[in-house]
Structure P
Amino acid sequence: MSRKFPTRQDFTLFDLFSLEQLQRLQDDFSAATGVASLITDINGKPITNPSGFCRLCKDIVRKTPLGLRNCENSDAILGGGFYAAATIRQCSSIGLWDAGASIVVDGKHLANWLIGQVRDETQTEIQIRDYARDIGADEDETLRAFLEVPYMRLDKFQAIANFLNHVANNICHSAFLQKKQSLQNAKLERINEDIDQLARVMAHHMQEPVRLQFIYSQKLEKAVHEGDGDDIELFIHYIKSNAVDLKALMLSIQFYLDTPYEISSPERCNAFDAFNSAVGALREKLDEVSAVLNVADLPEVCISGHLLKLVFKELIINSIENSRPDHPLKISVLSENVEGYTVLKLQDNGVGIVAEYRDRVFNICERLERTKFGKSGMGLPHIRKIIESVGGCVFIESDDTTGVCVNIYIPDN
């Protein structure tokens, strides 16, 4: 699938880092600063495993039902917030100091990085013993574990939280820019390959029609010289027919070049209306093959009606040209939703394409010898370019018995 950088609505922290990278970064930060650390999603659900959790929290408080419930509630409150700056607060469980920093990239809140489990002079022995009794933990063991918790002045803890906020967001922003640059480079490489292929196939495909025009013009000249009226008419017909094919190829190439490689803000259209418009333009050809159409109630999609009509029109033409002479052509169109995409599926009962050719038909000027698929060699590549320009993809399912099913994935955003 051709893929643009995820939109603000759907990209996540995992588009920038793997889970292993996040865990290693979190572990190193915890070891360097002496504070416990955990990264959560924006709803407070942990993404990473805890780093540097103290014995008091891990082995005593969280081992009791009430203590665990209080800790999870405190984590969810801190992890589920949004912080314009690093924010410190006492946990609502045993009263240790915690802090939260929001990770924001390109204006989207991706995650929260929580640190803490440090104490200062505000917690007292009486408070710790009282809380141990409340949750059903051993008072003496709870107090001993409390004294093992790192002691830190509040101003130092705030400084660590500020440092975390600055470093985490800068690291993520840098990763974001690198990812965008990498995808942009891949896109430019694809465009250069496309242009190179187009130049090569144009040079190759132009040779045959030009050669034929030259031969027919020589024969026409000879027929005129000899006064052979029948041959004159025949060779004029050949020249005109060849010129029509050459013009069609040139127009196909022009349409392909006129389609941008990326449309950042595509219009929306009703797919049902676009299909009906394409059918209207091809009604005479469809009637010639006694075509039967079965079209579901197609939804709105993120692509202009003009472009989607071109896509449907080219696919219908391919279905007509590859219909079986002993069967009426049947074309079915339906849609489904798949993980943020609307999928338009056009199925026919034509001759089909064997597996080895299914990807080749999307190459520029690629034509299959045993079928008429891609008569000019530009129709299906143009479809691919149109759909990829809005961030989607297109692929074919087919065999020699069930015809062709073209799957068009169009992003919902």
Structure Q
Amino acid sequence: MRQCVILVGGKGTRLGSLTKNMPKPMLNVNGRPFLLLLLETIHRYGFEEILLLASHANSIIYDYFKDLTFKNCKIKIIVEDEPLGTGGALINAYDYLDSTFFCMNGDSLIDGNWLAINQKLDDNCSAVIALSKTENASRYGSIELKNDYVIKFDEKTISKSSNLINGGIYIFRKEIFKDFELSQMSLEKDIMPNLVKNNNVKGTIIDGYFIDIGTPESFKEANSRDWQKANKKAIIFDRDGTLNEDEGYTYKTSDLKWKNGAVELIKYLNNKNYFVFVVTNQAGIAKAIYEESDMHKFHNKMQDDLKNMGAHIDKFYFSPYHVDANLQKYKKDSDCRKPKTGMLKKIQSEWNISKENMFLIGDRETDIECANNFSIKSYLYNGHDNLLNIFLEKIHE
């Protein structure tokens, strides 16, 4: 699945003067527009296209994002002629929608592995919704789940038997919207309840911090903590020989063969809200055996495989340098080439992770030396055993 649609057209009336002339998703959270935080999350999950469905004060969104690009990810802004609501916005954008796509509200996010809902979509349903648990569902209405199916979806009433709320993240089949005429309507009130009534919606509970900026209280809470990085742990993998078979300068997508338990471990870590990174020496680039673009294609293939399993790698770090390079621009003794620690320094700096929360898994002594040089814990993988079992039995605390 390549496309994620974000609903950014609401007026945010509950926030009063804050959103009088400002789209709610453009309000600053920890000094940056909330929508930018959403886009960064979506991008690291490997999506290729983001659609922003805008209405209220849309020129602010257009001016901010019209020239903004993420590597390998296109941003397209679709502006409504008049406010159409969350359901009408999707109908208005019908011609731009993929046959199956992710969709999310522009004012909320579950800081957890919401990609996991991808695995629930099958021939027996047309939509999947991410659900979050809360102690107080009074603001959010009622959702009930039975045998993976949503059996009640009511934005107005509260269920005494359920503490599940709409996490504001969905997967939809485009066909859902084909018979609607363009008009103002609500996704939550006019479309979803009918889909649920027809037993056409599945749900998945996602562990993670639920953030919502829709009220003054929740907006204040969102600004009270660095919720994206608060005390998260990071597992850092070497690539060739650890996550995938090492074919000797492995770069062809056809040569991608995952190690036993690698995909399962990454998904487990995603579900437990760990960061997952890769640090890899890529001397084949320096020696002109392949190009950086070939490596990126290989990484994209890894992300595609993972996404199909509801998993992802947060970022790949690589060193294309070597002292014996055939290409002059890569010929140097780089601080980023393991066992030196440049890539680990970047992870710590960019993601604000303490060393005690970083752990490296690799199959070579240079990986372990790199970890030791940076004073973080590590594990030397033998290249054969199941990685998930190793983590659960020997690493996980």
Structure R
Amino acid sequence: MTVPQHPDGMRYGAIIALACSAFVYFTAETLPVGLLPQISASLHVAPATVGLLVTVYAAFAAAGAVPLTSLTLKVPRHLLLILLVVAYVVSQALAAFAPNFGVLIAARVLTALAHGVFWSVMAPVSSRLGPRGQGGKASSLVLIGNTAGMVLGVPLATILGQTVGWRASYGVLAVAGAAATVGLILALPKMPPTPAQASATMRRQLDQARQVILSKPIFVVCCVTTCAVIGQYAVYTYTAPVVARAGGISGTELSLLLLGYGATGLAANVFVGRLVDRHPGAALAGCFGAVVLALVSLSLLHGQVVTWVAVLVWGAGFAAVPLILQQAALRLSPGRRDTASAVRQTAMQIGIAGGSLVGGAILAAGNVAWLAPFGAVVVAVFGVFAVLRPRVFPLTTDPALAPVTTEIEVIATRRT
């Protein structure tokens, strides 16, 4: 049976299913940001220690992305994505019933290992769900699920955790993951491995990953990704103490603030999704500029209104950065898009781990006031670095010249 396809060439059913999967994965990844005080009190660990839930998650996602993606190249893409979301469901259920911090960390490790492969595979698959020249648009539609995790997932899970308990939040995420699994089963077209994937070996794939990393343009993308994300997550992981200091915001208002952060991010992601195929460099410069402006405001200005405005601008600025960097990696690696996606995903997770670790060290030293300035400086420096690399992040490109991936051939037949 032919997979329903919109007249404009977009496979919206598969896009929605992937967006829902991205939604649950992102919500789980960043959930400790909103529930840091509750988990700390319940499991009797320091807030900076709870931050390790983000650090450890990112570290294992980074470590596993390339080797696990290489090991699973022979698995049909549709089946692999389904299995990865099933693993997510199991890990969230384990977290919901974790008797201590060690078991909670173990549950996060399981999610993280699946996460690294999920995002590595999802990126090239999502860009393939649109017609030629609109891969960025298709990816931006899938990443609406990511942003929706900020808009609805994290804030609502935070409210639930504050009122019922943090375990309830993880339980609801397990149920949501099960629903996303059903969506993938029903909507994803068959994606059998290509001959190149079927004959791939672990050694060959790791060698290919090494070649991709050593490619100067991809190295630049990874460098910008890691360092900018370090600046972002040094602050974002500890949003609760940062906004409490800047604007006296906590409790339910913190949940509403996170909702606003995600809402402006969603709007920005939709807007930038229309630009990323034609004006990637300009879009990246604008996003980094907004992040720096917001973090400088949180550093120098105080008050509830100023904090709200700064956080809303911050959300709008950073939301589309992963999309722009992802599309740059795919554009620069025709024929190796799975590998390039895995390498960029690794770079991002290293940044998340490094940022949350540095932020935790700053917080543990009692210097919460230094979190936002640190983030602003790091993002500004590497934002300028990116702008000065027009071959990697050109101000204008011709989307009609975008390469068509040969790694994933989407066969337009529904799974039976």
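If you line up P, Q, R by volume of the Cα convex hull per residue in Å³, for residues 92-211 alone, the top spot, with the largest value, goes to P. For which of the structures P, Q, R does the calculation of volume of the Cα convex hull per residue in Å³ return 173? Structure of origin is P. Using the calculated result 105 for volume of the Cα convex hull per residue in Å³, for residues 308-347 alone, pick out the matching structure from P, Q, R. It traces back to Q. Once relative contact order in percent (Cα under 8 Å, 6 or more apart) is computed for every structure in P, Q, R, the highest value turns out to be that of R. In terms of distance in nm of label points 7 Å out along Cα→Cβ at positions 60 and 244, the structure with the greatest value among P, Q, R is P. Could you figure out which one of P, Q, R the value 0.00 for FRET efficiency 1/(1 + (r/R0)^6) of positions 12 and 220 (r between Cβ atoms, R0 = 30 Å, to 0.05) was computed from? Of the structures listed, the value fits P. Computing helix-only ellipticity at 222 nm (-39500 (n - 2.57) for each DSSP H run of 4 or more, over all residues; to 500) across structures P, Q, R gives -16500 for structure P.
A short reminder: the numbers here are calculations on the coordinates, not readings from a lab. In this text, all values refer to a predicted model and were calculated from it rather than measured experimentally. Cβ atoms are built from the backbone, for glycine too; each structure is taken alone.
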